[in-house]
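**Q** Read through the structures below before going on.
What follows is calculated from the coordinates using simple rules that are stated; it is not laboratory data. A quick note: this is a predicted structure, and the numbers were derived from the prediction, not measured. Cβ atoms are built from the backbone, for glycine too; each structure is taken alone.
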Structure I
Amino acid sequence: MYTVAVTQDFIANHFLIGGDWGDENYPHAHHYVAEVRIESDTLNQHGYLVDIVEIEAALDEVVKYFRDSMLNDKPEFAGLNPSLEHFSRILAEKLLAGITPPGGGALTVKLWENDTCWAAFRHPFG
């Protein structure tokens, strides 16, 4: 199985809803790091799983949409707690819409909220 990965950091704001999480219930920022990993046993005609430039461009667009925004105000989070888990899934779905990997495999977004905490979502394709 081949794997290619790209990371990018950005800042976004949110506040948690539906429970008592102390300071997390109030608007605050996180310095996120999105780690995008694509796995497949198929390479394209150029010997790439997916061209890194294509992954970087898709990630740039998705990050630009969320950067410096209030996640709670985004339609993707309507009715959802803007948790790290939901955010990693939303990023994975948006990224897969902008990337065309060959064959079958999976795209995983591992989203770091700080140096020690992350959540991930694995989205199969093909």
Structure II
Amino acid sequence: MNINLINPLVLAYIGDAVYELEIRKKLIEKKINKVNDLQKECTKYVSAKGQAKYMEELLNTLSEEELDIYKRARNSKVNSHPSNTDIITYKVATGFEALIGYLYLINNKKKIDEIVNYIMGE
């Protein structure tokens, strides 16, 4: 599979699912056992605002290829965005999700773990 031929928004689509699963797993490992508490805590990390904040912090840790994937997704034309998030924040978050999707599809679990551990303060 040639990752460069995959629509960056499709990378973001899968990246969103992978990232949320990784965050949920980390929260469960932290012994958060109530679903409402898990959901509340998870939202801090998986919201567009949270993703955009962390993406800005991670930019200087990316390889040239990872940065290219991020930029392609960030610059993709989107038809809509959530009303509680401005378009720039949403686009940066989309780039972040595409990066995670890309890393997942190339089986770079190590880099995904590094990113998630950084975000979780580990």
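**Q** Here log10 I(q)/I(0) by the Debye sum over Cα atoms at q = 0.17, 0.20, 0.23, 0.29 Å⁻¹, for residues 66-113 alone has been calculated and equals -0.50, -0.65, -0.77, -1.00, so which of I, II was it run on?
**A** Structure of origin is II.
**Q** Given a computed value of 19.5 for mean count of other Cβ atoms within 10 Å over residues 34-41, which structure among I, II does it belong to?
**A** Of the structures listed, the value fits I.
**Q** When you work out percent of Cα pairs over 23 Å apart for each of the structures I, II, which one comes out largest?
**A** Once percent of Cα pairs over 23 Å apart is tallied for I, II, the winner is I.
**Q** To which of I, II does the computed value -23000 (helix-only ellipticity at 222 nm (-39500 (n - 2.57) for each DSSP H run of 4 or more, over all residues; to 500)) belong? All intermediate terms of the calculation are to be shown ahead of the outcome.
**A** Values: I: -8000; II: -23000.
Value -23000 for helix-only ellipticity at 222 nm (-39500 (n - 2.57) for each DSSP H run of 4 or more, over all residues; to 500) corresponds to II out of I, II.
**Q** Consider the structures I, II: one of them gives 0.45 for FRET efficiency 1/(1 + (r/R0)^6) of positions 2 and 50 (r between Cβ atoms, R0 = 30 Å, to 0.05) as calculated from the coordinates. Say which.
**A** Corresponding structure: II.
**Q** Something else: Going by relative contact order in percent (Cα under 8 Å, 6 or more apart), which of structures I, II comes out largest? Numbers along the way, then the final one.
**A** Details: I: 30; II: 43.
When relative contact order in percent (Cα under 8 Å, 6 or more apart) is computed for each of I, II, structure II gives the biggest number.
**Q** Can you rank I, II by distance in nm of label points 7 Å out along Cα→Cβ at positions 18 and 42 and just name the one with the largest value?
**A** Top value of distance in nm of label points 7 Å out along Cα→Cβ at positions 18 and 42 goes to structure I.
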